[in-house]
Structure 1
Amino acid sequence: MAWPLIKHLPDKTNFRFVGPARIAAVISVLAVIASLFFTLYPPRPPCGGLNCGVDFKGGTVLELSTAPRPVDLGAVRGTLDRLGFGDVQVQAFGSPSEALIRFEVPAGQNPAQAVTRARGELVRVLGPTNFTRVEVVGPKVSGELFRSGVTALFIAIALMLLYIWFRFGLAFGVGAVVALFHDVILTFGLFAVTNLEFTLTSVAALLTIIGYSMNDTVVVLDRVRENLRKYKKMKLGDIIDLSVNETLSRTVVTGLTGLLALGVMAVFGRGVGELFTFSVAMIFGIIIGTYSSIFVAAPVLLVLGVRRGEVETPAQGVTRAQARAALERP
C-alpha cells in the first residue's frame, strides 16, 4: 500500500458546488442567527452569553502546586467560598498536584490584599504550596481588553475587504468578507454553546482563523478570476464549479495538515485550558473556513455578478465541454 495515503486523492474532480448553494445558504443563515442568539443572550456585560475569562471579566487567577502531594480541589473551593469570593472556579491543571483557580474579588475589597489573604488560607489548609502564577485584572482593564479584542477583529476584516477589493474587485471583496463574518460569528457561537472560556488567547485564535479563511478564499477567488478571463462563453456558475474543483486538492491537503497538528494539540493539551481552547477553536475554524470558501464566498459572486476580464487570451471562446475535456486530459 502506497504511503502517504494523500497520494490516493484524485488530482482532478468534477463535483457540483453551485447546485446545492441555496441549501447551504439557508443552513449558513440559520447557523449565523443561532450563533448570534447564543452569543448575545443573556445580555450581560461585557460578554453576553460567552464564558469570559479573567482577561475580559476581571478577577484573579492562581496556579498552585502541592507536589509531590495531590491537591485537594474540594478543600481549595471550600476555603475560597468561606472567604466570600465570588464566581470561584477550581480545576485540575496538568498533574494531580496542580490546580488552576479563578475567583472574583468582591467590590470594595483591595485585590492585592484579597490575593494575599487567599494565599495564606490556602497554605494553612493545604500545607506547603508553591504558587506558580498570580494574575489580577481589574474590571476597568478587562473592559478595555474586551473592546480592544473586538476592535482588532473588525479592523482585520476591514483590511481584508480593502485588500480583496483592490486586488480582485468589489464583488470578490464582498464575497470574501461575507465568508469572514460567517466564520467569526459561527466561532463565537462555538464558544457560547460549548461554554469554552473566552480569553485573549481566543481572540488570537479568531484572528488566526480570519487569516486562514482569507488565504483559502483568495485561492478560490483568484482561480475564478483567471477562469473568467480564460473561458469567455462559460456561465458564471460553471466557472465557479470549475475553479473550486481545480483548487479542491490543495484545499483538502492544507486543511488535513492543519487538522492533524491541531488534533494532537487538542488531545495532549486537554489539561491545559488555553491550549485546548485554542486548538479546538482552530479545528472548528479550519473546517468552517473551508466550507465558507466554497459555499459562501464563491456563490456570493452569483448574487452580485462580476464583470468579465477584458484581457483577450488565446483561450477566448472555450466552451464548457472543452473546459471539462481539458480537465479530464491527463
Structure 2
Amino acid sequence: MHNIGIFGDTGIVGQEIQRILSCHDKVRIIYRKNSKREEGSKDFDLVFLATKDSNSMASASEMIDLGKKVIDMSGAFRLPKEQFEQWYGLQHSAPELLEKAVYGLPAYFKPEIAEAQLVANPGCYPTSVILALKPLEGLLQGEATVVSTSGNSGSGNSVEDQPNEVTYNYGTKHKHVPEMALYSGFDVNFTPIVLRSVFSGINTNMRVELADILKSLPGRDAAEKLRRTIGVSYEPEDNVSVVEDNCSKLWGTRDVVGTHKALIKIGVDKGHAYICSMIDNLGKGAASQAVENMNIMLGLPRLYAIGNTYAVR
C-alpha cells in the first residue's frame, strides 16, 4: 500500500484525482492540503500538486527536498524557463527543478516517468493535440491550425443553464501553444472555445497541409495512410484509437467523457489533413493521466484502477 498526498484537494482536478483513487486498492490518501486547511500525515510516498503555478513551484521544491515523488498538475514544469516566464508571465522560482522534470505523457515518456521524481502532467488541450500530431511528423508540413472546444470544467465546477460559447486567446496567445509545439513537432496557431453549458470533454480539430509524399495520392489513400500511421504508433495501454464516422455512427465527445480514451478521426481534402482528436479534459487531459503517471512512478500496472473508464461521476 502506497501513501499519497494531495495539495489542492478541494479544486476540481484535485477532487477528480480523489474520485479515481477511491477505486484504487494499492494506494491510500493520508494527507490533504488546501488554502483553508491541512490534515493528515506527511508520511506519504507521492504527492499530487493540483495547485496554481506559483504554488506548485514552491511546493515542488519543498517536497523534492523531503524526498517525495511529485506529480504537478500546473504548467510550472512543462516548459524551459525562458518559455515559461514569457508565456505564463511569472518568474520561475524553482528553475533548478526543470532539468529533473519529466513531461508526463506516458505514450512517449514512460521509461523516463518510471525513473522520475518530478513529473509535469500535460495540459488538457496539448494532450489532445500531441497525441494526434506527433505520429504524423514527416507526413504533414507547415503550421497546424487548431480549434478546440472544451467543457466548462477546465475553468470551474459548474455549468451555465443557457448555451454560451466563449472564444478567447486565439492565434498564438494561449499559454498552451508552446507546449503543443514543443511536444508535437509542429508550429501551432490555436483557437480555444469554452462551452459554458457543457461540463467536460474536448473536441480538438486540426487542419495541416499534407507533405509532398502524400499529395500525389488520392485523398482516400492519403487519409488511410495517416490513419494507419497513428494506429501503429500506439500500444493498447496508450488508449488511443482511430475511428471513422459512418451512416450509423458519428463519433463525438460523449464517447470519451468519463473515460481514459483518446479517439482520433482523420479526413483529407484539397491537399490538407483534417484531424479530430477527442478526450475528457478532466480525465486523459488531467486527473486520469495523473493517476496513470502515478502508477508508472510507483511500479504498478500502468492503467491500474483506470482502464477505459474511471470513477464515473
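Once relative contact order in percent (Cα under 8 Å, 6 or more apart) is calculated for every structure in 1, 2, which label goes with the largest value?
Details: 1: 23; 2: 18.
Looking at the calculated values, the largest one is 1.
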Q.
With Cα Rg over 2.2 N^0.38 Å, for residues 111-230 alone as the yardstick, tell me which of 1, 2 scores highest.
A. 1
Q. Computing Rg and Dmax of the Cα atoms in Å, for residues 159-246 alone gives 15.8, 51 for which of 1, 2?
A. 1
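As an exercise: helix-only ellipticity at 222 nm (-39500 (n - 2.57) for each DSSP H run of 4 or more, over all residues; to 500), calculated from one structure in 1, 2, equals -21000. Which structure is it?
Values: 1: -21000; 2: -8000.
It traces back to 1.
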Q) Taking distance in nm of label points 7 Å out along Cα→Cβ at positions 47 and 143 from the coordinates of each of 1, 2, which one would give 1.7? A) 1
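All of the numbers you see were taken from the coordinates with simple rules; none came from a lab. These numbers come from a predicted model, not from an experiment. Cβ atoms are built from the backbone, for glycine too; each structure is taken alone.
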